[in-house]
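Undergrad: Following this line, the structures themselves.
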Structure P
Amino acid sequence: MSAPGSLKVWPFWASLIGGALHALSLSPWCAQMGHLAPPLLQTLALLILLASLARQSGPRGAALACWVYGTVWLLGATGWMFVSLHDFGGLPAWMAVVAVALLCAALSLYLAWAGWAWGRWRTGVIGVDAGLFGALWLLAELARALVFTGFPWGASGYGLLDTPLRHFAPWLGVYGMGWVWATLCAWVLWSANAARERRLSRWAPLGLVVVLTTVGAWWSGVSYTREVGQPLRVTLLQGNVPQDEKFSPERQVEMLVWHARQLLAARGDLVVAPETAIPLLPSQLPEAYWSQIQSAFERDGRHALIGVPLGDFTVGYTNSVAGLSSDTARLPGQMYRYDKHHLVPFGEFIPTGFRWFVRMMNIPLGDFSRGPLAAPSFEVKGQRVAPNICYEDLFGEEIAARFVQADRAPTILANVSNLAWFGESVAIHQHLQIARLRSLEFQLPTIRATNTGATVVINHQGEVTAALASNMRGSLQADVQGMSGVTPYAWWAGRWGLWPLIGLGLLWVGASAIWGRRRAEGAGI
């Protein structure tokens, strides 16, 4: 017998393996094995962790098991940060490795807390303990999504895109999907163990599965959005400019020429150029360059969304999307603009006390101003196109703020990105998963114009309907049908953010802790 609270050796290695499998489930190599491979591998990873927790005799061991699992999971899922820090940021390799490892270890402290709390408050009753684990898992993911501006990349719900749990997205969002999944896995594993030991009916592990499958099947037929207007013919540009060449004068000229030609030649209703497709402030552009592009969209029926920094070095600048159309041409000085609201620490704003770190890195335009949260949409032939920029589409609760006024809610989401910062890494695949999940949450189509990929069209059911191969230069033409309506998730998240989920998680944890303590007191423990 081990001492109370100790960590057995085999659960440590099990947590290590489980975390690695969880990271692998978020990779494109796993996706190539079929739609079911990612969720099955991710579920196997969590079952390994749950088996480890069941063998822990106290909260310290459970905390360490979860921390190891979480650290390995995040290292595998977000290791691409090394590329931006070392290859483009100029940090020495050893410092970039240490920075990524420390960040992942720190972010895993939330999951470590969840393990400690589960070890401290578990009751020995399978249903209660499974619910407690699911609620703590939810709170850990929410903490990672919110604290210090949040870094929710790789959340467990993204691995469930092609499972019946996807139908919970319009109700509960990505974190709610992870909550249901974690609770279900805990219930099935621990009740199966109890059934094997004849402490529970052998049919008990299937009970919750049947209930949730039935609910999911019913929800799958519920649609909160409907087709509105006529489909738009869109052109999505992908410049494929290497990040280490993007700010060199020679490559800037080439990029400006290519994007201008594509913008001027594009036909249809809307052309979209990626984040910082034009990498210079308008005042830095060659004479007449911007006015020539503006004049091309003065004709009725033509619209463009172009990624470009706006402002100046005196009053500040923004990472923006400029909208051009005949309407904006008739209103001098009233060009549509969307300014990025959720900025990336270090890349787009400098946290207090870290200016010394930024000075070590070779990243231009590192301190942007923020735009408004609930920004207006860009009107295109009766469709309301809502831009967001790169990292912002991780934060569905912030996009939901645009749905509070139903009559002004977006009908199409548009993401412009530049993932060249991360090379040919898994980030492209993972960002596509994120975009698909946003379409599921809001039951709206998403169009994505990116520098290196994934440039795609996603329908309101989260399915990719048109795609351009990554890491190549080109354009993608497709038709996109706008959808009008507000999902339950958009309704509550737009008004209260993630607080309803936080409240539900805390309520379940508190009730479990109180019930477990009273049960222990009643048993004289």
Structure Q
Amino acid sequence: MVQRVSTVAFEGIEARAVDVQVQVVPGLPNFLIVGLPDKAVSEARERVRAALVASGLALPARRIIVNLAPADLPKEGSHYDLPIALGLMGVIGAIPADALAGFTVLGELGLDGSIAPVAPVAGVLPAAIGANARDEGLICPAACGAEAAWASPDIEIIAASSLIQLANHFKGTQVLSRPQPKMYERETALLDLRDIKGQESAKRALEIAAAGGHHLLMAGSPGAGKSMLAARLPSILPPLSPTELLEVSMIASVAGEIKDGALTARRPFRAPHHSASMAALTGGGMRARPGEISLAHHGVLFLDELPEFDPRVLDSLRAPMENGEVAVSRANHRVTYPARFMLVAAMNPCRCGHAFEPGYACHRGRIERCTGDYQSRISGPLMDRIDLRIEVPAVTAADLILPPPAEGSAEVAARVKAARDIQAARYAAAGLRNIRTNATAPAAVLEAVAQPDAAGLALLRDAAVTMKLSARGYHRVLRVARTLADLDGADMIGRLHLAESLSYRALADDSRRAA
């Protein structure tokens, strides 16, 4: 007799169906797992054996073969424990043989027969979505039940904390109720823009970046407030839409970062240290986990001290910044993760940190050489992909003495939301429902939605020659100008919108030429 149990293997955030086939045949006592398992799956033999003994069951003194099909698909992770154990329980008659039909099963076992005793297993939400697409139910750990319930209100979910609970449920002596989805109820308060005195031009750039989803680079002296500005960006971003919430949560689920099965509508804010490796930032490792840029999907990736990052690591961001996804290739497989993030970076103008400040003498020699050496760690192609590049001046004592500004995050967030609503309606009307912000609008679409008036077109034509804009730079200027027009509620891009958009590009270009 062969007992079949359905489970999944993860390729990126996609859950691929795996058929667990359990057979007990005559022969010397042995427990084999075949089908390209990794170390964690191979070790499932001992966890399953101990969990069954703790539950009052004993493995038959025969040859046990577990096949994970398809055999050419790599199997990674500890979530194969539960389907293997339930398959064995079906073979020996501990549960009805047909009880597992129509269910996808995943979960890690403890030696005492508990399910996911230490931490919830990763990937429950994508597994539940995949099971729902196949018209199957889901059997998962109790700690993951609320997370799985987000897949669909109609999917049947059995969330148990032990093998004994599952056996009793299938025999009808105990009923496990369906878990309900939940959101985080007590989230920490977001930092408010009202805390920042002065820096009005930087706040304006932050609002534009939030409204259009644009990449932003802030350069300024130490203590000017660059990190404070970035930390308050989440407070002016609109909450995730239902579609975005599902996409972000699937990535977090695969990475094992969903706590207590509760989801949050807040946009991700990731701030890796400048010592982060390429695998940590873009994804990878032995099991090809999502990196920081994928965990920042539909949110913010903040890179402080940008030139201190390895230049090769920074250049690995170039393709994801363009196409919104990252491909992680390994010798035996290739996975793709979503990575539609908003890059916000901060840097000092030079290694000393005080270049071009009045009265400052650089101890490294000529300020131009110090600035050039430091900023050269950021490649031109990467800099060309950043829409807004601003200089953040040092805050004076006079600014700090002033009372808090009257306008805070709530007022700015209202304008940002209004601008994003305009963009979402525009691209939905054009049949581009996957485009939500101006920053992600294709170049072909810009010709229709970002057409300047006559005065603006003349300015743009002159600036393109004077500033030597690349084709990418030209389109990014148009995207920012379109966002500025949306903030003003204007249907057409005017000369003032283009002039402001060009100013955010001219600042950095002048700085690099001076260096």
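Rule-based calculations on the coordinates, nothing more; no lab input. All of these numbers come straight from a predicted model, not from anything done at the bench. Cβ atoms are built from the backbone, for glycine too; each structure is taken alone.
Undergrad: Taking 1.1 as the value of distance in nm of label points 7 Å out along Cα→Cβ at positions 336 and 480 derived from one of the structures shown (P, Q), identify that structure.
TA: Attributed to the structure labelled P.
Undergrad: Given a value of 3.7 for distance in nm of label points 7 Å out along Cα→Cβ at positions 376 and 416, calculated from one of P, Q, which structure does it belong to?
TA: Here the read-out was taken from Q.
Undergrad: Computing mean count of other Cβ atoms within 10 Å over residues 128-135 gives 22.9 for which of P, Q?
TA: The structure behind it is P.
Undergrad: Starting from the value -11000: which structure in P, Q was helix-only ellipticity at 222 nm (-39500 (n - 2.57) for each DSSP H run of 4 or more, over all residues; to 500) calculated from?
TA: Q
Undergrad: Same structure, new question: Quick check: 27.5, 88 is what I get for Rg and Dmax of the Cα atoms in Å, calculated from one of P, Q. Which structure matches?
TA: Q
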